[in-house]
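Following this line, the structures themselves.
What follows draws every value from the coordinates through simple rules; no lab data is involved. These numbers come from a predicted model, not from an experiment. Cβ atoms are built from the backbone, for glycine too; each structure is taken alone.
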Structure I
Amino acid sequence: MSDDGCILNEVIVFANRTTVVSAHAPRATGEVTYTRYRYDYCEDADLGTDLGSSAQPAFSGDLNRASLNATIQGHTASGSPVTVSLVLLWEGKGSVTRKEGHPRNAPGSGARLTRTENLNRSAVVTGSMDERDISDAAVGASLHTTRKTMSQ
């Protein structure tokens, strides 16, 4: 909510880090995307949705703790440019839920099998968006990891 209590911001942030392990050195890539929907309850006006992504975020972590520091160039629904600054910290809470996928043939790989393991854990998020503290916000969050193993 804005300081005057009129504007509601609904924000969804996905931060992703992919690590590919091969005969060569492991290679990690990261990406963060956000969507921000805004509504002015005092004026009963839809202020639209901002979207953006960054392929170079400072994102690290695991199921215990993760952090993100990113400035994202995005755009509004009308195409106007918008910049969003995120500094977030996820703290894992509770137990880890595990779901293992059944082996299946990997596409185009002949006899290769792909096994998957998905881990999920609830989290508490603190930090800021556009230099505004989000600690008073209603936040739902989780940490998630997927590991895919392909046989040689």
Structure II
Amino acid sequence: MTDHPLQIGEVATAAGVSVDTVRFYERERLLPTAGRTQGGFRLFGPEAVDRIRFIKQAQELGFALDEIRTMLRADGSAECRHVHDLLKEKLAEVDERMRRMRAFRRQLATYLAECEHTLEREGEGADCPVVDEIAHRPLVAIQKKETRR
């Protein structure tokens, strides 16, 4: 990477994002405010590219922009503790989502097996047992699932 200041388009291209994304990150204070040329063009340091890449990777891992902002500010032991706690909380969230996804997968597999069994036994004209089960499932059970989201 070069050591000279980069215009916004150069930063966006190098980081693999749009110019609007760079402007947004600057407005949201995820990037330091860029200097300006006499003509009003933004000039960023080369570290802006690395910071944007970090932001995008953190988002892909499921971090919200507020959480990323906190991580970017981490510079002392107290901040490191905060980042530690944030990572621990995020890991617990991921574990819970995975638990729910495994349960959801088991339910889908059960439904698929029921469909296959019914089709083998009764043929293409059979009533779908899954549709019947879902239609007769108590609304309370469905509402509980929606509340957990």
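In this comparison of I, II, the computed figure 61, 37, 27 for Cα extents along the principal axes in Å is attributed to I. Computing helix-only ellipticity at 222 nm (-39500 (n - 2.57) for each DSSP H run of 4 or more, over all residues; to 500) across structures I, II gives -23000 for structure II. Source structure of the calculated read-out (distance in nm of label points 7 Å out along Cα→Cβ at positions 38 and 134, 1.6) within I, II: I.
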